[in-house]
Structure formats: structure tokens, C-alpha cells
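Trainee: Several structures are given next for inspection.
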Structure 1
Amino acid sequence: MLKEFRDFVMRGNVVELAIAVVIGAAFGAVVTGFVTSFITPLIAAIGGKSGFAGLRFTLGGTEFVYGIFLNALIAFLIIAAVIFFLIVRPLNALMEHLRTEEPVAEVTRACPECLSQIPTEARRCAFCTAEVATA
């Protein structure tokens with residue numbers, strides 16, 4: 001069982017995903033700090049306030065600090081914009097550039113007996129074991 005766990009953890013995609021999560025969390029912390037320290041004070045200065053963190057209202061004796069939410073919302077929007085403009089758009093452009101207009105040959109077909117997908121060159125269905133004519 002420990003060997004299976006070690007094999008699972010050491011698989012390339014698990015390690016890469018863990019690294020991506022750690023770097024993403026660090027990037028999020030940097031952006032949040034930047035938004036809290038620079039962006040929201042600049043936006044708040046336009047409205048004559050010193051920052052968003054102190055924005056609050058009281059309702060029925062309960063105090064709601066909505067300035068912290070505004071900081072988090074702005075940080076989220078900046079992170080989403082960075083991901084969109086630096087990762088998604090270039091990747092979409094690359095995929096569009098690599099796309100071919102030629103149709104790709106079918107590699108599977110439906111089994112006439114059970115309708116499962118089988119390789120085009122198969123002579124027998126692996127699911128129902130029926131003999132099928134080759135294409």
C-alpha cells in the first residue's frame with residue numbers, strides 16, 4: 001500500500017499540480033498584498049478615504065466590514081485578468097495557429113452488435129466479442 005501511495009505521489013502530473021497550486025497561492029498572496037497596499041488606497045483616495053479596509057456599516061447592532069471584501073474582489077479580478085491575458089489568450093491563439101483544416105481520419109467505429117466504439121481495424125469487438133467486418 002505504501003508503494004502504491006509513493007508511486008501515486010511521484011507521478012509527474014501530481015507533482016506538477018502541487019507545484020502549480022503552491023505557485024498560484026504565492027501569486028495570489030502577492031497580488032492581494034499589492035491590491036491592499038497600492039490599488040485600493042489609490043481608488044479610495046479618489047473618494048476621499050484612506051483605504052477600503054476601514055469601510056463598514058452597522059445593521060441591527062452588527063458591524064459589517066465590506067472593505068475587506070472589496071479588497072478581495074479587486075484582487076480576484078486582477079488575478080483573473082492576468083490569467084486571461086497572459087495564459088488563456090496566448091494559448092487560444094497558439095491552438096488556432098496549430099489547428100489544421102484537414103479532417104482527421106476516424107480511428108474508431110461503432111460495433112454493429114453492441115454499439116460500443118471499437119478501433120476501425122478491429123475484427124472482433126472487445127466488449128461483446130462479436131465478429132465485425134473490417135472497414
Structure 2
Amino acid sequence: MIGIDTNVLVRYVTQDDSVQAPIARRFIEKTISAERPGHVSLVTLAEFVWVLRTRYNASRDEIVTAVEELLADPRLIVQDENAVWRAVDDYDFDSVDFADALIAAVNREHGCSHTVTFDKAAAKIEGLALLQ
């Protein structure tokens with residue numbers, strides 16, 4: 001297994017750099033495989049979503065599609081995949097921040113009854129509770 005950093009995923013998905021994008025494409029399409037997968041950590045995934053949203057002004061639908069494509073790619077292993085799917089659902093339907101949805105989902109997957117927050121917007125995510 002080979003770890004993949006955020007910038008490699010961004011270059012692969014956006015194809016925005018004439019030097020790095022072809023290198024990222026070649027790596028993902030030729031070097032990694034289902035037998036020798038690439039690993040996408042939760043930190044990488046959270047950064048990936050943040051970069052798409054803030055640097056590329058990607059819509060919520062575009063971000064959901066991009067994350068779902070990563071999850072469905074047999075060449076990639078996404079850390080805590082079940083939690084990521086749950087976070088994608090929360091992000092897609094509740095208009096919440098992806099990182100907040102991911103925090104709640106990962107904590108639920110790891111046995112937390114709930115996660116406390118001071119963020120009123122995030123508190124509407126299942127598994128997050130407003131600390132007062």
C-alpha cells in the first residue's frame with residue numbers, strides 16, 4: 001500500500017497543473033492497483049474537500065461526487081471508509097461542513113455515543129451535541 005497526499009489527489013481530480021497533473025494521473029492509473037492500493041487518510045480527505053471548496057469553488061454536489069468516486073475506486077483504500085460514506089451523506093443532505101460531518105461519523109464508528117461541540121451549525125449532525 002502507498003499513501004497518497006492531498007496535492008496528488010487534487011492534481012489527479014482537477015487536472016489543473018500541466019506538469020503535476022500528468023504525473024498524478026500516471027501514478028494513479030499505472031502504479032497503484034487493487035492489488036497494490038493507494039491509501040487515502042482521513043486528514044488527506046478532509047484537506048482534499050477543503051481545497052476543492054476554497055481554492056476551486058467546487059459546489060457541494062461536485063465535492064460529493066469527487067469523494068464518492070474516490071470511495072468507489074478499487075485502487076484506493078480510504079481510511080474508515082464506512083465513516084466517510086456516512087459523512088458524505090450528512091454533508092450532502094444537511095448542508096454542514098464536511099470536516100464536522102467526518103468528525104461525527106468517525107467518532108460514531110469508533111463507539112462514541114456522541115461528540116460535543118460549541119458549533120451550533122455542526123450540532124445538527126447526527127452524533128454531535130451542543131455543549132452548553
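Trainee: If relative contact order in percent (Cα under 8 Å, 6 or more apart) computes to 18, which of 1, 2 did it come from?
Mentor: Comparing all candidates, it corresponds to 2.
Trainee: If semi-axes √(5λ) of the Cα gyration tensor in Å is calculated from each of 1, 2, which structure is the one that comes out at 54, 22, 18?
Mentor: 1
Trainee: Assign the value 16, 31, 22, 14, 10, 6, 2, calculated as P(r) over Cα pairs in 10 Å bins from 0, in percent, for residues 26-105 alone, to the correct structure from 1, 2.
Mentor: Attributed to the structure labelled 1.
Trainee: On distance in nm of label points 7 Å out along Cα→Cβ at positions 2 and 90, which of the structures labelled 1, 2 is highest?
Mentor: The maximum falls on structure 1.
Throughout, read-outs are computed from the coordinates displayed, never taken from laboratory work. Worth saying up front: this structure is predicted, and the values here are computed from it rather than measured. Cβ atoms are built from the backbone, for glycine too; each structure is taken alone.
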